[in-house]
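Asker: Next up, some structures in structure tokens.
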Structure I
């Protein structure tokens with residue numbers, strides 16, 4: 001997804017003094033490269049939602065953290081500014097589906113209506129052609145893997161934030177399990193999940209982790225994201 005040149009340009013400013021990873025009360029402090037504990041990709045499904053996604057973007061901006069948003073086509077109308085803001089602030093936008101349908105078992109035409117239609121809408125809005133795909137519920141099949149032109153991004157840490165609004169439980173479920181290269185799944189349509197995400201970020205930044213987009217995680221690991229391949233982590 002990212003060229004080697006883009007990776008060099010992204011990493012170069014960090015050379016010699018390390019990544020700016022540790023933040024306290026919104027103020028960044030340099031951390032030397034050897035002190036970086038690992039790289040994590042924080043991802044969000046099912047948005048955008050005006051109220052909650054906006055709050056999340058505000059919180060991530062204060063912390064200087066980038067994330068990846070797998071969006072739903074039916075939620076785009078009236079939130080175009082949120083999508084543009086994501087890109088402007090360094091976040092990655094990916095495909096979830098147009099109507100949040102299970103993609104496994106769909107015909108070629110049905111897949112086009114769910115995936116290609118959303119890709120076209122995002123191109124019209126953002127001018128981007130390359131995307132990553134997260135199928136709803138993480139459900140895939142051989143037909144999808146053969147036909148999709150997009151890498152399939154699943155996850156390795158899932159606090160099941162959709163199941164309750166217990167921020168304390170959700171934060172513990174992430175922080176206690178996370179390790180270098182993990183892809184964390186949350187949803188930006190719940191207020192509790194926004195609070196969970198920001199508490200997770202604060203806790204893990206303090207431990208020395210760096211948050212990057214999924215594309216950046218691939219670039220850091222020197223891994224080419226291939227169409228139709230499934231990825232759960234890059235540890």
Structure II
């Protein structure tokens with residue numbers, strides 16, 4: 001198996017965070033920002049023509065379709081920490097331990113022939129009951145087994161794109177892998193490269209309607225500006 005860790009990033013060369021948690025990674029940036037990230041000290045930079053990765057869905061789909069490795073881990077660029085959640089929450093600053101665990105999960109996904117894996121969205125210890133479990137909302141660490149993966153990140157959805165991605169993968173490959181014991185802590189998107197209006201109730205409501213119309217009984221619509229839930233056979 002060949003493997004690499006990728007970090008898509010946009011307008012955050014002055015706030016490098018995720019690279020500091022890992023032994024190695026490659027930042028995927030727009031060509032126009034390549035020099036800024038290199039000057040910021042990022043050791044490995046993959047620059048792509050701006051128009052090919054000028055949205056979140058485009059950059060993830062570009063990685064899935066264009067990199068050379070069999071399996072890739074894709075991390076958000078605003079991760080503050082990574083923790084093991086078992087009987088207690090144990091954050092670690094050991095780059096070797098973090099990188100080794102990411103590699104181990106990637107190898108597991110490859111060996112099992114699974115297309116997609118991701119970390120859970122909530123780090124709270126109260127939500128830990130088993131090492132692997134199904135969740136409908138994932139977080140800042142994703143795994144793509146490129147030869148097995150069917151789903152692509154949909155255009156037109158921002159808050160609920162992960163749920164749409166999961167349902168597409170489940171309907172095709174039936175299994176995804178969520179390591180419930182391995183969690184990422186991220187910052188709220190407040191810098192120039194982030195989604196600063198992440199509490200937009202109108203957008204949530206519109207996307208809830210899109211998901212309900214598209215997936216029917218497999219998506220339980222929520223109200224009050226919240227994401228719904230996936231209703232699938234565990």
Structure III
């Protein structure tokens with residue numbers, strides 16, 4: 001269902017996707033069973049399916065793996081996001097050029113060209129620092145992740161954290177600047193999970209194993225079951 005008061009240009013949007021009031025989609029590919037909330041914009045991006053973009057979000061030159069979602073008032077610019085990621089509200093994920101603070105002025109090249117050369121030179125400020133979010137990552141309310149950072153699979157980013165450097169898989173980071181306070185599991189378990197990669201299982205297998213993946217605490221018995229499932233695929 002696509003509202004008549006939306007703007008869709010040079011884009012492919014699945015007929016199973018719901019597009020709400022005031023949405024703008026430009027030069028993008030939106031897969032099956034997505035939902036795009038009121039007044040959100042999607043520009044030069046790819047939603048691969050099952051994604052929820054809540055209201056008042058800006059998605060710019062980014063990709064979303066299957067099932068990943070963002071809550072309201074979130075900005076995602078030049079970011080590759082894996083599968084089954086949970087991104088809270090008021091989050092900023094930014095992969096782009098930074099202001100140069102070693103020059104006399106930190107004023108941006110884009111706006112300098114707009115003011116003094118009668119054009120905004122997009123090429124000069126083309127984003128160079130792609131940000132990468134792994135699979136099954138949880139990012140809390142108000143977090144900021146700067147350009148070029150890589151967030152490993154299974155990581156947890158605490159509310160309000162400012163992430164300025166790479167985060168290892170299954171790490172929990174908090175604070176300003178963000179620091180690792182612990183790992184979700186021991187190193188051997190993390191190694192096993194990174195081999196199993198449950199997020200790449202067929203969707204019907206993931207659905208059948210909700211109790212194992214989402215409800216029961218992970219212990220050695222459940223890890224063995226996950227390994228068995230993975231080996232059988």
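Read the figures in this text as sums done on the coordinates, not as results from a lab. Nothing here was measured: the structure is a model prediction, and the numbers come from that model. Cβ atoms are built from the backbone, for glycine too; each structure is taken alone.
Asker: Out of I, II, III, which one gives 20 for relative contact order in percent (Cα under 8 Å, 6 or more apart) as computed from the coordinates?
Answerer: II
Asker: Moving on to the next point. If distance in nm of label points 7 Å out along Cα→Cβ at positions 38 and 174 computes to 4.9, which of I, II, III did it come from?
Answerer: Answer for the origin of the read-out: II.
Asker: Suppose helix-only ellipticity at 222 nm (-39500 (n - 2.57) for each DSSP H run of 4 or more, over all residues; to 500) works out to -8500; of I, II, III, which structure was it derived from?
Answerer: Only one of I, II, III returns -8500 for helix-only ellipticity at 222 nm (-39500 (n - 2.57) for each DSSP H run of 4 or more, over all residues; to 500), namely II.
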